[in-house]
Structure P
Amino acid sequence: MGIYNNGSIFGIRIYNFNDDFANILFEEKYDEKMSYGQMREAYLFYTELNNKNELRFQYYTECSSTYGEGIYLDWYPISLNLFLEKFGV
């Protein structure tokens with residue numbers, strides 16, 4: 001039981017926390033799966049950041065639920081390593 005994602009990437013969010021508030025540094029989401037160029041743009045933004053400490057990542061993906069909600073898009077957390085693997089094209 002729970003919520004599952006299928007791994008398709010429709011968007012990316014890079015953020016950190018400042019005084020317990022999310023500080024969104026980069027966010028893009030699309031109606032279609034992200035293209036190579038769109039992923040590259042997010043990766044280049046990441047590489048240009050001076051302070052990479054405490055960064056967090058989420059990707060916008062198709063999710064399904066065992067509760068019969070059907071398929072829907074939602075933000076899902078990912079690790080730095082997975083971000084670099086997927087976006088370090």
Structure Q
Amino acid sequence: MSRTVMCRLHKEELPGLAKPPFPGSRGEDIYQNVSQKAWDEWQHHQTMIINERHLNMMDPKDRKYIMGEMEKYFAGEEFERAEGYVPPSE
């Protein structure tokens with residue numbers, strides 16, 4: 001049986017991540033409060049931002065930027081979206 005979490009983004013009990021996505025308190029917070037579904041959605045969104053803005057994840061400034069956007073995304077705050085992107089209708 002997979003573990004479930006009360007997902008911060010979707011506001012419901014959903015299957016959680018198998019392990020923290022990265023070390024430290026931020027990774028542990030995501031592990032405890034973000035569902036696999038929300039994490040997968042973030043990964044897709046993150047890829048669009050990286051491509052749109054031509055970010056270099058080897059650059060500390062760009063890594064700091066993407067981490068800030070991730071915090072906004074999971075907090076339900078306004079976050080950057082890829083220009084012209086229209087999400088598929090459900």
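Compare distance in nm of label points 7 Å out along Cα→Cβ at positions 61 and 77 across structures P, Q and report the one with the greatest value.
On the way: P: 1.4; Q: 2.1.
Looking at the calculated values, the largest one is Q.
If helix-only ellipticity at 222 nm (-39500 (n - 2.57) for each DSSP H run of 4 or more, over all residues; to 500) computes to -7000, which of P, Q did it come from?
P
From which structure (P, Q) was relative contact order in percent (Cα under 8 Å, 6 or more apart) calculated, if the value obtained is 23? Traced to structure Q.
Every number in this text was worked out from the coordinates using simple rules, so none of it is lab data. Please read all numbers here as calculations on a predicted model, not as lab measurements. Cβ atoms are built from the backbone, for glycine too; each structure is taken alone.
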